[in-house]
1. Between P, Q, which one scores greatest on relative contact order in percent (Cα under 8 Å, 6 or more apart)?
2. Taking FRET efficiency 1/(1 + (r/R0)^6) of positions 43 and 83 (r between Cβ atoms, R0 = 35 Å, to 0.05) for each of P, Q, which is largest?
3. Which structure, out of P, Q, was mean projected area of the Cα convex hull in nm², for residues 11-50 alone derived from, given a value of 3.2?
4. Using the calculated result 51, 34, 24 for Cα extents along the principal axes in Å, pick out the matching structure from P, Q.
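Just so it is clear, none of the values below were taken in a lab; they were calculated from the coordinates. Computed from a prediction, not measured in an experiment: that's the story for all the values here. Cβ atoms are built from the backbone, for glycine too; each structure is taken alone.
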Structure P
Amino acid sequence: MFELSVESSFSAAHQLHAYKGICKNVHGHNFVVKVTVNVKKLDKIGIGIDFLDLKKNIDHFLKLLDHKNLNDLEPFKKTNPTSENIAIWLYKNLSKKVNSKEVKVSKVTISESPQFSATYYGR
C-alpha cells in the first residue's frame, strides 16, 4: 500500500455563525489543502496515481471556493464553513471523482493558517 499526497490552495472569506469570538465577523484566509490517497499497487511504470491528475481533480473543486465568500455557496448556506466542514465537503466530492478499485482518498487537511488545521479521515 502506498500513501501519496498533493497540496494546493485557495483564498476565500467566511464567517462563523453562532460563534462567540472575532470569527463571527467576515474575514479571509489563504487556505492550504493537503489531500492524501491510498494506492494499492503501482502501474507498469511505477506510478500509483499521477500527481498532476490528482492535483487537477483537487483544483477542480477548489476553483468553486476560490475568491468567494464561502457562506454564500450552497454547501455552506446551512452549515458553517469551518475548516472541518470544508475538509468533509472536499473529501466527499473528491472521493466520487478519484476513488477506484486501486485508489482511495484517505484524508483531507485544510489549514487556515500555519498554526491551525483540520483533517478529515474517511471511514
Structure Q
Amino acid sequence: MGGLSQSTPIPTEIKLHKASRMLEVAFSDGKRFNLSCEYLRVYSPSAEVRGHGPGQETLQVGKKDVEINDIQPVGQYAVVLVFSDGHDSGIYSWDYLYDLGMEQELYWTTYLRRMEEAGASREPKTLIK
C-alpha cells in the first residue's frame, strides 16, 4: 500500500447516495463510477476480507443490503468506508477505488461466480421464527 503513483487520477467528488446504496466517485481524468455499497464491501481491501496472500480471500456473503454509514478521509490518498455491518478496517486508496471502477464488470461477475460455486447467498440471513 502506500502513496499514489504519479499517474493515479484522484477523486474530484465522492458522493454517497443512501437511498440507492451507491457511492458515486468522479476522478480527475473525467471518469465517473457508481459503485454499490455491496460491491465495495465484498471487495474491501482489508486483511479480514483479502487474507494475507492470493487464495486467502474470505468470500463475503449476505451483503446485499449493506450500507455505508460514514466515509473517513485518510490523508490525501484514501478513505475508510464504515459499513452498516460494522466493517471499517478497509482503506480504499484512490488507485484501488479507480481500479474497482474500471474493472467493475469483471470483478462483479467473478464475485457472483464465486458465490454460486460456494452455494452462498447475497441475501442477509434472516432469523426464522
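1. P
2. Q
3. Going label by label, the one that fits is Q.
4. Q
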